[in-house]
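Once you scroll down, you'll see the structures, which are given as structure tokens.
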Structure I
Amino acid sequence: MKQYQLIVIGAGPGGYEAAIRAAQLGLSTALVERRQVGGTCLNRGCIPTKAMLHSAQLYRDASRFDLFGLHTENTTFSWSKVHDRKQEVVEKLRTGIEQLIRANKIDFFNNSASILSAHDVQLDQGDETHLYGENILIATGSVPARPPIPGLSLPNVITSDELLEDPSCTQHLEQEILIIGGGVIGVEFASVFSSFGCKVTIVEAMERILPTMDREISQSLSMTLKKRGVEIYTGAMVEKLEQENGKLICHFTQKGTAQSVPAAQVLVAIGRRPNTEGLFGEGFQLEMERGRIVTDEHFRTSVDSIYAIGDVTAKIQLAHMASAQGICAAHIIAGKEPPIQLNTVPGCIYTDPEIASVGLTEEEAKQQSIPVKKGKFITTGNGRSLIDEQERGFIKILAHKDTDVILGAQLMCSRATDLVSEFSTAIVNGLTVSQLASVIRPHPTFCEAITEAVEDVHGMAIHLAPKKR
């Protein structure tokens with residue numbers, strides 16, 4: 001039996017970051033992954049989706065070349081080549097992670113693992129190899145949720161995992177696709193498919209798409225997608241899927257009215273659930289709650305020597321959150337202080353335009369009875385946005401009414417997913433509106449919009465019409 005100070009199960013962003021940091025801190029470390037290194041994010045999620053979004057954006061830009069004094073003829077696309085390019089990006093990143101694992105002298109096991117006890121992990125290698133770990137860290141992530149809707153097993157009904165892994169799943173996408181779910185996964189794929197000219201329909205159970213985001217962002221994205229031909233049904237409960245005359249028919253009820261929409265393909269994108277299948281041996285179990293592993297503020301489970309991070313705990317299902325938790329967990333296991341503040345987590349959506357949010361929204365501040373003041377800048381007044389022919393977007397900032405401390409920011413504009421980090425830094429460090437306004441930002445850049453939004457909190461923005469006093 002091989003012995004380690006830490007065994008990490010799952011080599012996604014949380015797992016491999018935790019293993020590398022643990023090794024850097026001097027812990028003998030094993031990393032177990034039954035599929036590819038990089039987990040869902042690298043292989044079936046964040047990276048491949050964004051690679052496809054980039055291809056879709058370039059194709060859409062090509063249709064507007066005349067605006068820039070350019071001209072092309074017969075611009076076409078190939079789904080297989082889009083997939084090939086996506087796969088090249090994934091493989092380059094995966095190779096880099098594998099090199100880091102070797103460089104840090106981590107023992108890597110490409111296998112399934114079952115936890116038999118507080119310290120015993122069994123690998124499925126035919127010979128029932130056992131590993132002993134003083135500590136065990138679970139980072140097995142999540143898998144697509146499949147609700148009990150009749151017809152989900154029909155041909156051409158897929159999840160995001162299948163779409164991103166198998167190029168043949170896109171064979172019908174030049175026709176039409178119906179997406180069940182208007183959350184982050186659903187709207188990102190809607191942006192991809194609509195940019196390639198596919199007829200897209202979104203069916204969302206809640207009263208608006210992106211129901212957990214700021215209401216203004218939700219409404220703005222809905223208008224943008226509709227302008228691009230996307231049909232959106234909200235407050236709609238899917239009843240069943242049927243196949244008729246070679247087409248899939250989605251039957252749903254919206255505000256008490258039965259409706260049906262045909263599609264060549266259906267993408268089920270209603271979220272993800274913790275991945276714990278086969279994780280525990282017979283007779284061993286951790287405390288669970290609705291399928292997720294329960295942990296305390298130090299990532300410790302109901303068994304003191306076993307920790308869990310990331311999607312499997314289902315608190316915040318974001319790759320960058322899992323990475324941060326993994327690094328913090330490694331420090332705690334090594335007896336050191338965690339180096340990252342985990343209370344401020346930016347959320348990003350890679351639609352066109354991009355969306356990002358961090359800290360409080362207006363609705364959350366109201367629910368918590370926190371007095372706030374707001375600054376907002378419409379990015380049609382930003383020089384770089386005009387140069388790039390960006391559509392209408394905005395940056396909105398919330399600050400405490402009494403202390404001037406920045407509490408939150410919501411962005412829907414080009415490069416929003418990069419710009420949001422400036423607000424994350426401000427919130428973590430308790431910066432005020434005046435402090436964020438004191439920075440000189442280069443011209444012409446997208447980040448100049450931050451200056452305008454911040455100064456608007458005090459009614460001092462230069463490129464905005466003066467507020468009525």
Structure II
Amino acid sequence: MKTRITFLTFLFTFLITGINGINAQNEEQMAKLSIMTEYAKAKNYEAAYTPFKELWAENPKFNRAIYVYGEKILDYKIDKSTGDEKTGFINDLMKLWDDRAIHFASKTPKGDYASKACQLMFDNKSVLGKSDQELYDCFDAAYNLDKDTFKNPKSLYTYFYLMVKLYDAGKKPAKDLFNKYDDVVEKIDDEVQFASEKLNKLVEKEEAGTPLTSKDQKYKKYYGQVLNAYGQISGSIDSQLGGRANCENLIPLYSKDFDAHTTDGIWLRRAVSRMYNKECTDNPLYEKLVKAYDAAAPSADTKYFVATILLKNGKTSEAESYLKQSYDLETDTFKKGKLANRIGLILKKKGRYGQARNYFRDALKLNPSNGRPHLSIAAMYASSANSCGDTNFNKRAVYWYAAQEARKASRVDPTLKKAAAQSAASYAAKAPQKSEIFTAGNSGQSIKIGCWIGGTVTVPSI
């Protein structure tokens with residue numbers, strides 16, 4: 001009996017001591033977490049480094065803040081160091097991301113963090129001694145690991161930039177270069193569509209007269225920044241491709257591979273799009289590709305490209321029928337908006353301003369955060385000024401109407417603020433000035449605009 005009591009007493013004492021030890025350890029780690037967090041929030045990363053390193057070493061799964069603030073701390077240390085010390089901090093940051101993926105997997109998107117590691121190596125390639133091939137392979141592995149979360153604009157640009165460097169060095173064939181260009185551009189298109197659809201809801205809410213909440217305003221700013229970032233890298237990627245994707249390169253490549261891909265809808269879509277965008281449409285191969293694409297995967301897309309061939313051959317009425325078919329077939333709201341804008345541009349170029357405006361207005365309804373249709377409509381108004389007024393004053397008053405339309409682009413599209421302001425200012429400068437308004441004596445009056453425009457503009461008050 002005595003032996004049993006002694007054993008139970010020992011077991012109880014051991015458990016209490018263990019629990020107290022665990023509580024003490026937790027308290028110590030909580031204290032370190034608090035110290036690290038406070039210093040990091042104050043951007044005193046030097047002081048935050050020691051508690052961060054100790055906490056990460058002692059209990060890497062203790063709290064996700066170790067990784068959130070640890071990344072900022074190590075970024076600071078990398079920026080402030082050189083040589084072997086810098087290499088050590090770079091390796092620490094990559095190890096930190098590896099540990100985060102182990103202990104907080106649901107909060108660590110694979111493609112995002114894999115591409116961040118590749119970008120870190122690229123940004124420090126001279127220190128790490130990494131070759132273009134090694135870096136490209138890193139980005140390629142990250143892209144294939146989780147394409148959905150590989151979405152950082154800078155990393156997408158770097159990924160394609162490395163492909164161009166390898167192509168120029170003779171290490172990648174033209175086919176790989178064009179395929180990778182299409183991969184990256186399609187990924188950008190997907191991300192632009194996602195951000196645009198989110199922004200559209202906020203624009204529609206605001207245009208309907210409902211004030212945006214502070215949270216709405218933050219999201220509107222965020223999605224505007226996303227679209228700006230993708231817009232910038234999209235242009236940079238096109239610049240990187242440059243003349244490498246000219247007709248002289250595309251035509252022999254697609255001619256050689258055509259027989260093997262006559263029923264491959266994806267290959268045909270990419271080939272047709274590339275030929276169209278690079279203005280290789282006069283070559284007989286373009287028509288051959290379009291017909292095969294329409295036969296293999298008939299869609300809104302194929303009908304549009306058939307229309308471009310008909311227009312080239314002067315069959316305007318038949319082309320317009322195909323453009324309508326294309327528009328009617330498209331079911332995706334965002335893509336339908338883009339298509340409406342493309343058709344509007346074709347009709348605008350043909351001088352069919354009334355029809356073009358109808359498509360541009362449809363584009364604005366379907367994708368209200370894209371202000372480019374407003375600028376296209378404004379340009380048509382301005383070019384019609386001489387035709388849409390009975391006096392010199394009234395003709396030039398059309399420019400006020402054009403300026404008014406251009407300003408709408410700035411209001412709905414954060415990527416066009418500068419361009420829209422410049423367009424509006426240019427149109428306003430061509431409209432009657434204060435002295436002319438004074439002479440005409442019609443300050444504040446309304447002027448009806450005739451011809452296809454059919455609107456009313458108010459003369460500015462002086």
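We did not get these values from a lab; they are worked out from the coordinates using the rules stated. Only a predicted model underlies this, so the values are computations on that prediction, with no experimental measurement involved. Cβ atoms are built from the backbone, for glycine too; each structure is taken alone.
For volume of the Cα convex hull per residue in Å³, find whichever of I, II sits highest and give me its label. Present the calculation step by step, with values, prior to reporting the outcome.
On the way: I: 181; II: 252.
Structure II gives the largest value of volume of the Cα convex hull per residue in Å³ among I, II.
If relative contact order in percent (Cα under 8 Å, 6 or more apart) is computed to be 14, which of I, II is the source? Walk me through the intermediate numbers first.
Numbers: I: 14; II: 7.
Matching structure: I.
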Next item on the list: For FRET efficiency 1/(1 + (r/R0)^6) of positions 195 and 331 (r between Cβ atoms, R0 = 25 Å, to 0.05), find whichever of I, II sits highest and give me its label.
Entry: II
Next item on the list: Using the calculated result -25500 for helix-only ellipticity at 222 nm (-39500 (n - 2.57) for each DSSP H run of 4 or more, over all residues; to 500), pick out the matching structure from I, II.
Entry: II
